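Scrolling down, you'll hit the structures one after another.
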Structure 1
Amino acid sequence: MKTFSWLALGLALLSSSSIAADKDTIRFGVEASFAPFEYKKPDGSLTGFEIDLGNALCKQLHKKCVWVQANFDGLIPSLNVNKIDAVFSSLGITDKRSKRVTFTNVVWTGYSSMLSRTQAHLKATPESLKGKVIGVQQGTMQEHYVRERFAKHGVEVRTYQDQDQVYSDLVNGRIDASFQDMIQAQFTFIEAGKNAQFTNQQVEDVLLPADTAIAVKKGNAELVALLNQGLQALHDNGTYDRIQKHYFGELKLYHK
């Protein structure tokens, strides 16, 4: 029995080691509640701009794609303990994150925004938001931004596990405003939800960089170079533009 236990343990360790060291697979971490970038179909399968782009990237590199779902604030911790190989989930390139991970070349660019009811006439300033409740997805750069810019000015910051929960409370009046990616808010909240009574205001700040990329564990220069090579190939052969047009029409998310 003791011999069997050690044998089972050895086989388990060997198996997990083989998975982690599989050079033919890229495990992308994703939080799939951020349409149209990454979300679930009714049957539970993943889809979206970055999902299609990631699958095309793996095909270009002759790799197998494995999508590992997690809460957004758990993606970088999962990366740093080798549960995944990279984070591909609308991750903005911030100075704070750059201390923890290495980013690839830019995948797409889009500003942040503040959503609020048009009739409220709110602005993204401490004076306008004083006494109000702001909703943000936990672990996002928008959360860091509102805590730094508004929390000390009498603004309540409320965090949520996913963006859909933020939108639900915004519509139901439990929060006064929300901060998120502007493109995502326009396509998924304003247009898809027919929420014309809300204003989607662009917000620019040093804490809200517009560029997003794939994040890789510090020190893994080989994977960064490989992903950059694949991304460039998708631009060169027209695959990026085709996927972009499918989800966003004539809107250009990538600027050389």
Structure 2
Amino acid sequence: MAERAGDGVWTIQGETVTLPVEITSARLTSAVFTTPVASARAVLGGRPLRPFSLFGRAIGVLMCVHYDEWALKSYDEVGVGLLVRGPSGPPGLHFVDLPVTGAFTREAGQDFWALPKWLMDADLRFSPMETDVVVHDRSDEVMRASFRHGRFRLPFALRSALPAWSYLEHGAQAGVLLRGEVPMRLSGVRLGRGAFRVRLGDHPMAERMKALGMGARPLLTVHADRLHGPLAEFRPFHSAPAASRR
């Protein structure tokens, strides 16, 4: 387990990491899905969060990322996320699964940010117009999917910070609700509703994907040739006393 050495400073596997850390270069493909709010609520289980809904539907996000070498090494990542509301503040992204191909980033993700990272075997391939991914948990095939990139290419880069909520029952910050931001500095962006093919296996992650509507065609696909930006600490959320909210 990683250990906190100071404010924003952690020791992990014999190394010291100081937050924020800069994502120097990554490639991203993601898809947005909708699902009944009750299904999303069941996926959250006992977490102190609730689904964010739009027109009566909850919103899920499936993403595939390859990270070039940075503070957490080089690795592939597949995220299953849900837009949620916390006790207060704006909606944010919450990951229910975040398998990765590297042990260093798995430990860092669980302990620094309370993210549900676990070790997978993956085959993640990006081509100019398509992204293909296969995820295995040891000998079990979890999922395989193919995303066709959208036809509309943005002529400019996107810069924003997406609010995020995280919560784990294990790790260095077990049982603590954290709030932070995910950097979204994207260039070479393609948007659309491209073709999507998916096959889900018999695995808990696949069951959560089904519940979040990820067995059907997505509402939107997003591909970025480059993702970069600083990833800072997520801070424990402490609700304000009732008197201060009056």
Using relative contact order in percent (Cα under 8 Å, 6 or more apart), single out the structure from 1, 2 with the greatest value.
1
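Which structure, out of 1, 2, was Cα extents along the principal axes in Å derived from, given a value of 49, 44, 42?
On the way: 1: 69, 50, 37; 2: 49, 44, 42.
Label of the source structure: 2.
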Just checking, which of 1, 2 has the largest value of percent of Cα pairs over 19 Å apart, for residues 133-212 alone?
2
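Which of 1, 2 yields -10000 for helix-only ellipticity at 222 nm (-39500 (n - 2.57) for each DSSP H run of 4 or more, over all residues; to 500), as computed? Spell out each step's value before the answer.
Numbers: 1: -10000; 2: -3000.
Source structure: 1.
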Label whose coordinates, when mean count of other Cβ atoms within 10 Å over residues 37-44 is calculated, return 17.1 (choices 1, 2)
2
If you work out distance in nm of label points 7 Å out along Cα→Cβ at positions 125 and 221 for 1, 2, which one comes out largest?
1
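Every read-out reported here was derived from the displayed coordinates using simple, explicitly stated rules and does not represent laboratory data. All of these numbers come straight from a predicted model, not from anything done at the bench. Cβ atoms are built from the backbone, for glycine too; each structure is taken alone.
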